[in-house]
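Enquirer: Structures incoming, each one as structure tokens.
Quick note: the coordinates plus some simple rules give every number you see, no bench work behind them. In this text the structure is predicted, and so the values were computed from the model without any measurement. Cβ atoms are built from the backbone, for glycine too; each structure is taken alone.
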Structure 1
Amino acid sequence: NFSFTLLFCFTAVGVLLALHTVSSNRLVCHMTNWAQYRPSIAKFTPDNIDPFLCTHVIYTMATINSFNQISPVEWNDEQQYNRLNSLKNVNPALKTLLSVGGTVNGMSPFIAMVTKSESRAAFIKSAISFLHTHNFDGLNLAWEYPGHNGGSQEDKERFTLLVMELSKAFEADAKENRKTKLLLSANVAALRPTIDKAYEVSKISLYLDFINVMSYDYHGDWEAATGHNSPLYRSSVDSGSHIHHNINSSVSHWLAQGAPAEKLLLGFPTYGRTYRLRSIATGLGALANGPADAGPYTRTAGFWAYYEICDFISSATVSWISEQEVPYATFGSSWVGYDDKKSYSSKVQWMTANNLGGAHVWSMDMDDFDGSFCSAGAYPLINHLRMSMGFPPKPTTTPSPTTTRDAVVDFCRGRPDGLYENSADKTTYFQCFLGNTYLHRCQPGLIYWDSCKCCNWP
């Protein structure tokens, strides 16, 4: 009974700490309903989600039918909704949203729906009912993008109307039913020409609770030379419009157009973009011709999930692009630009310095979610992101071999929240949170490097 009481108290304290952190930081994680079709140990469903990992989970995705009503896509979506939302029984602080978007016959379903106030009203009514029925806390809009891909220039203003009408309807619903107001977010473009054509930034920012800047896919196999998927800054080989294909430029533009920093969430990819090299040159800007071979689990040419990259870099040459704060790796004619713990740390520092509202991750199912590939435990990237952002240690129901309370209780007194090296033992490191000291242990064979706030080889 004594042990159970301690466990219950620790869990309760963990939930309270999580609530404390959510007020100033969001860690929003996307999951995709097509990851369930990946083979073997790469298959991902809501059962693979750690309910204490992220503050919000976005289920991707639903669509809009010909009656302008929100509608599931997969045969088992409704069952999966229930599995996801049951996680809130474990972590009451967790919030879930349903993402709507995609394409129908190659066109965004938003295009037809937003044309008339009556069709927007039908969609909004169905969305509120659908979210309540399936116990979601909000709606995420994933229209890529207003005014593009078959849309018209009027879509820019129509998207603003949709966002405004959704927000007001959510407010009315909360008052009428005495419920917490449903959340409203959107996935938005990162490239300047697309932003300018698609969004009335200052207007939509008034009504969205948070804005997921898709700060990835800046470069890929559609180009004739290698470029990084998600660089923090421009590189010396960038020219023309490519000087803006980076996080610093994208977020600066959103801010300049009137988006509040506290509503912008920086995108962290758990995948990399691949190329097939055309010559012996292997650096940034090397000539390329299409993608490397598709990964054995994601099975889509042009990108690899992080767990596939872990396999690749075990025999590849890994390099660091210092001017962009991101890594790439090559083996034979295959080239991949990706993110690791070190690049995540750099982006968190930049995100914090610019006072952004937090991070969003695309996607949970492409991290090494059960620890089968990277020898770094479950969710190595997202767990590192979570700690780097200053979230508290997660409550646990079983003793953890890698996370224990240290006897050196005074180390963190007076120190800011964050990760610190333990000079007495390089295989461990300290996490400070609210003046409390926690000791974490690296995986066997690794030591802590303060330069990347991560465990790596000696």
Structure 2
Amino acid sequence: MSVLRLAISCPLRSLFDYLPPAGLTAEALDGLQPGVRVRVDFGRRQLQGWLIEIAAESAVPATSLRAAQAVVDDAPLLSPWVLQLCRWAADYYQHPLGEVLEAAFPPGLRQAQSHQPPGQPGWRLSQRGKGLPGGALQRSPRQAEALALLQDVDELATSTLRANGISAGILRQLEQKGLAERCLLAPGHALTTPQPGLALNAEQAQALQGILAHYGQFHCSLLEGITGSGKTEVYLQLIAHCLAKGQQALVLIPEIGLTPQTLARFTERFGSGIAVLHSGLNDTERYAAWEAARTGAASIVVGTRSAIFSSLLRPGLIIVDEEHDGSFKQQDGFRYSARDLAVKRGQLEGATVVLGSATPALETLHNALQGRYGHHRLTRRAGAGELPALRAIDVRRKALQGGLSEALRNAIESTLHTGQQVLLFLNRRGYAPALQCHDCGWIAQCTACDTRMTV
């Protein structure tokens, strides 16, 4: 008797045994691989499960076993290494394996839908738009710019238009005017020719060569560099080396807000072949980006923490920028640290891992100082940039006006006289919004203004 042992997307921390679907031939059963999706009846619901193994027997009596409804996939959609990473994460973070596996899929594949490789969302000119003269839309310069981009080529990906500053609202306005229309671009492997990189200073070159010395095998390095020291340029040249080897690079960034500037810089250097994965995309865009990463159509994958579970056809490099940032930790549901999973994934796939930060997390710095990670430091700014001068002022026993010392007031005054700006960072004002007497209701107020005093 053959038994399908499945992980099911439910909050129970166990695997579930099912009989093979009715009508499944012995040949098809032998060809099933771990990771394929299976549709099953679970209680009164129909859920999605993932095949973990085919067992010869079950601890549950055969008469009590249900038969699975259908095998959804012909082959696993997750790479063997991502499947192994999910199993490791479920054990390490003590979370149900089925929910961990569900996190590795885009929303469009979480309800046992059949896998139909999507095209990349894009835009093209309509017949009316193709006949429009180049000087049209003078009153709408952004629409005119979008129209000019679309006139240069037959079709453009939505992500490429976004990288050029064309928002979705501008494209919708062109669509309403009948000048542009949505389309799906056929996926294909992007053969990009990177633009030459910038000249590196001695510290950047040393860091680059130190990381590349271990390329082609698992090795984790901490790139510790002050703000403006050129860490991104080191990333870009590492990615260029990865692409030259015919491999893919995965770049994790902490916030969705950093995506446009990161994408613009990568597009400028590498052109097309870049997939973006984050929760701000709609389901179609996420599905397309996930598929481009899985099939190798995207040479570079840029995303937030959830992108760590995206399958790569030819993994070679994993970069975690601002690795100390708390945004890499999932705080609800399946709780995990994307930075730590990046290191584990690099170990499983034999990929090079780079953790970059100006203020490394203590555990990362400890691993670097203990020799577990490579440690490369960038102590000065790239190019002609200089660090700002810092001065600490002891204000004890000195008169303050509104909390400002005389030296600070003079510095502000002299800066304003030169026509420059001043930025003041204020620390926390207090622990309570007001000081109030519980007996009479008196509230402490400032003697110079109407603001309530804080404790």
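Enquirer: Given a computed value of 282 for volume of the Cα convex hull per residue in Å³, which structure among 1, 2 does it belong to?
Expert: 2
Enquirer: If you rank structures 1, 2 by distance in nm of label points 7 Å out along Cα→Cβ at positions 416 and 432, which sits at the top with the largest value?
Expert: Looking at the calculated values, the largest one is 2.
Enquirer: For Kirkwood radius over Cα pairs in Å, for residues 200-359 alone, which of the structures 1, 2 scores highest?
Expert: With respect to Kirkwood radius over Cα pairs in Å, for residues 200-359 alone, the highest-scoring structure among 1, 2 is 1.
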